[in-house]
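**Student:** Structures follow.
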Structure P
Amino acid sequence: MITQEQLKEAGERAEALYRYLDIDNRRIQLEEEELRTHVPDFWEHPKEAQVQMKKIKDIQGWIKGYEEVAKAVEEVQLAWDFIKEGLVEESELDTLYADAMAKIENLELRNMLRREEDKMGVVLKINSGAGGTESQDWADMLMRMYLRWCEAHGYKTSVANLLEGDEAGIKSATINVEGDFAYGYLKSENGVHRLVRVSPYNAQGKRMTSFASVFVTPLVDDTIEVKVDPALLSWDTFRSGGAGGQNVNKVESGVRLRYQFTDPHTGEQEEILIENTETRDQPKNKENAMRQLRSILYDKELQYRLQEQAKVEAGKKKIEWGSQIRSYVFDDRRVKDHRTGYQTSDVGGVMDGDLDGFIKAYLMEFAGSDDQQN
């Protein structure tokens, strides 16, 4: 059974959230923003209307989040009073307390996500490292892990492009994740992931080490202004589909976008290459590829801004082999994040998408710092 000190702490944390989130002011702001939608020609300007509705939804989300916390804490306090009268079981009180604390911690974490890009969706790209089938299988396992995490948190996912492995697994995958604060949470996954296990693909049953890289960029929408020069764009088309049979697409619906990008800050040039086979509709695939391009260009500018803001460059981790952010050691039943020191023995749970402990540890350590680690 919970203690009176725990009950008091829950109430104090809820009150602190009320102050941090400035709920009274947000309620006034919500009324003002909703009034703006009542003008007669509001929907005649779709883009501006979309921005306004997104702003309203954002404010509503904070208010609703706090109200859920307040209600949960109130239920715990009532249950505590009823315990003495025998109207509530101790186990029921503990369950209510656990639910209230989960809501408090979730809102506290969300409150750490203050950057503009934190609210956005995500383009999640997974690449297998050197090592052939073993690394390709590891990349496939990571894709499943992230899809399971997204499913558990109510995020919408779509596989924009998938390159299957030669024998098993995948060489690369690009996944779009849509939903509020998806980038804020999943930015913690950006980096190299290391697997150590007895490989089922090794005839001698040796312990092997494999790597896969995960790149996380904000998924922009039409409300975000990103300049794309049409003169620097070129397109190829190709047939998309599986290995054969009915999966072969006899129409060239797959698209390949090439964009000749010049960094405005350094003058460096590079070709950005994007492939999209998400649908059997070529125009739709082109639209999706353009969205990914805008996301990449937005992320490049974002990374430049973050680097300029960073006070200490020495702590930054680059995406390269040998600088893994997390190790998954199956035989020792251990998954450890090397940035935060957080680890767990529940390897199965992690591979089934239970990443919240790692995400929370990352945000607790880095979200409030100008020098956010990548």
Structure Q
Amino acid sequence: MAITFEHHSLTNGLTILSETDPDAHTAAIGFFVKTGARDEEPARMGVSHFLEHMMFKGTDRRTADDVNREFDEIGADYNAFTSHEQTVYYAHVLPEFLPRATDLLADMLRPSLRDDDFAMEKKVILEEIGMYDDRPEWRLQDRLLEEHFGDHPLGFRVLGTTETVSALTPDQMKGYFDDRYSPDNLVVAAAGRVDFDALCRDLEQCCGGWSRTDAQRDHGEPQPDDRRLVVDDDKLTRCYLAFLCSAPSAQNEQRYAAKVLADVLGDAEGSRLYWALVDPGLADEADFSFMPQDRTGAFMAYATCDPGRADQVEQTLLQTVDATAAKKDVTADEVERAVNKLATLATLQGERPAGRMHGLGSRWLVHSAYRSLEEELAALRAVTVEDVTALLEAFPLSPKTIVRQSPS
């Protein structure tokens, strides 16, 4: 039986979606909140991620132990994550446990936010920040985003900084929660063997009393320019190099050509950067990726190497990317290989209810419209050499923000 898309909205603005598959053996559900680091203020940087942690600390109906125990009782594969643009809470369960997972997740999204839990979890977040500060690739990414986006909140650190998290107060978090965690700023997506009518009734009971806030997002456009920064770090034994440049937004139809270009330039095997840097042994890794975001986007290149080869690797990386942008010489064979790889990855994701659920919820946050896996694959397969050429005309892979971390 074919997968069926179903859609319903509660009177308070909560959107409920499902890709229902009666032949599936499992069901997945996720609460997708349209909020992340880009929706914060400088003084509250890190509050979205901190708040994600607090959702597991208990509610008026459940203790923190109850939350974890009940997920375990239904055998759920569950978790949460925060990015610059969304915070997601999800569970993948056997179909008979979907009502319990729905009730549990909905209850979690109305947390107690107790001061004692806040103080304890702040220590956990600060330890997490310290852990990531010990990883050179994360330090590089944070610095690169800050340099590229400048004052734009897409340059904020998802975890926040030691200073901002240390200064954060319970009242600041509660104010952010009250504004952003409203039903009209939230999508519930499900997939697999789902009784959609029952799901809607359950969510009406759990969430129908939530009040809307008409939360908004600032879509101010970043204004990057050419810049290069070298960071010396005595702790390093390798060189880490990356750059960012402008790319299509998540809403731009050129995003499909951008995915193809990124694969041609920087896939882990068989890409132009692989043959230029990894295969000859100049770099340990070389990657070029596409980051579509809400009404903006970026391409990111990344490489690691021996410090003695840093200049050569940077030069080769830039020459490879710049030559592609200038010559616009991506071939039909390269496009075909990239499309086939990307289609395979998308199809593999779509074979599991959890993968469909994540794609459904994330796309709706951006487009407020449904596009099936088959439609996504058709748009991808329709990409031609001419489309990639037009992309490079519109987004010539410059100006670039370049950051290099090397031993002193």
Structure R
Amino acid sequence: MKPLANIRFLDLTNVLAGPFACHQLAHMGAEVIKVEAVGRGDLARQLGADPELSQNNMGVSFLAQNAGKKSVTVNLKHAEGKALFERLVATADVVVENFRPGVMDRLGVGYGALKEIKPNLIYCAISGFGQDGPWKHRPAYDQIIQGTSGVMSVTGDAETAPLRVGYPIADTVGGITAAFAIAAALNARPRGSFIDVSMLESVLATMGWAVSNYLIAGITPQSNGNENPTSAPSGAFEAGGGLINIAANKEEQWVLLTDHLGLADLRERPDYATRESRKAHRLALKDELETVLKTRPARDWAKELNKIGVPAGAVLTVPEVLDMPQIATRGFLHTFPNAPGVGRDIEVVTTGIKMDGAPLTVQTAPPELGADNQAIYGALGLADAEITALQEGGAI
């Protein structure tokens, strides 16, 4: 049995941070009911690189993190819709939302109202800046948080920084922070809590090394491109046909690397004699190493260096890494044949977690909008005719 089996979540979230949180929890065995706006649903349904799927309300961005969930529609501004949602809350263990602070309260379904219905409810609110503070009402997307958090200031090099990280790291970090907090809250006795997740603070928490260099050592974090400022040689190096990452962070790894490249004499030079001196002359050292590394392909060097205990890896594209046996053999990707609303097989990522040797998976493909209205609302005791009437009246 999966660890969150028999736990019911109501997922009122949109786009990425919240859906990603609930994606993790669905793979842990939770029943996740995606509560979506009537007619349009999650904005992610209209986003992604396949225009036809976006037009069909099954955009790639939605497919990426909504497998294993159920979908119902409800209009929270409609009296009957709100009443129905409240009945659904009575059956739930957790509610997750990522509206701006105050929106749920204005709709009459904030934490204060819902805990009257379900006193031991766990309620998680994900927002850009948190539920209080002078910025609480600011709108926030991943791009905004990347810039505000300082992430962009330390990404890139002297010519390119500030630079956006190439995927929505702030949304993803915010989501996984929320999932972690919810899982912990489920373990508390008695249950029942309000969880306030700030995407800004979640990202800053993951920047602990950089932030602490400023808070404790007084050093303002800088952009270092592909160089690891804590050690040398440690970074990306030009090899034949592409880049290779090498992290010779330990003294013995430095010795092994230089021996393998036939550059043992470098260790005799004062500029490279110690960790600190190598850091001070890292660019000159990089040039020395690249004279040899450029003579052969990155993947060949990576195999040899890893074999002797020097961490190394060719810099791969996304298609290249997905094609690697390491990914294929661990069950990280999951295929849904002839996915509903898509009309073809889709392959999606899971969580990167194995439990007792088995990868976490879900059994159902991402749902079409409102696909589970009949089943979920019927289980609340509504007859088919009542569900039809609610639909025709705009409540669901």
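**Student:** Comparing P, Q, R, where is relative contact order in percent (Cα under 8 Å, 6 or more apart) highest? Intermediate results must be reported in sequence, preceding the final value.
**Tutor:** Values: P: 15; Q: 22; R: 18.
Greatest value across P, Q, R: structure Q.
**Student:** Given 15.5 as the derived value for mean count of other Cβ atoms within 10 Å over residues 91-98, which of the supplied structures P, Q, R does it correspond to?
**Tutor:** On the way: P: 15.5; Q: 20.0; R: 22.8.
Clearly, the read-out refers to P.
**Student:** Moving on. Comparing mean count of other Cβ atoms within 10 Å over residues 19-26 across P, Q, R, which structure shows the greatest value? Mind dumping the intermediate values first?
**Tutor:** Numbers: P: 12.8; Q: 16.8; R: 26.8.
Evaluating mean count of other Cβ atoms within 10 Å over residues 19-26 on every structure, the highest lands on R.
**Student:** Right, next: Of the structures P, Q, R, report the one carrying the highest value of percent of Cα pairs over 17 Å apart, for residues 11-66 alone.
**Tutor:** Working: P: 44; Q: 64; R: 34.
Evaluating percent of Cα pairs over 17 Å apart, for residues 11-66 alone on every structure, the highest lands on Q.
Every number in this text was worked out from the coordinates using simple rules, so none of it is lab data. The structure presented is a predicted model; accordingly, all values stated were derived computationally and were not measured. Cβ atoms are built from the backbone, for glycine too; each structure is taken alone.
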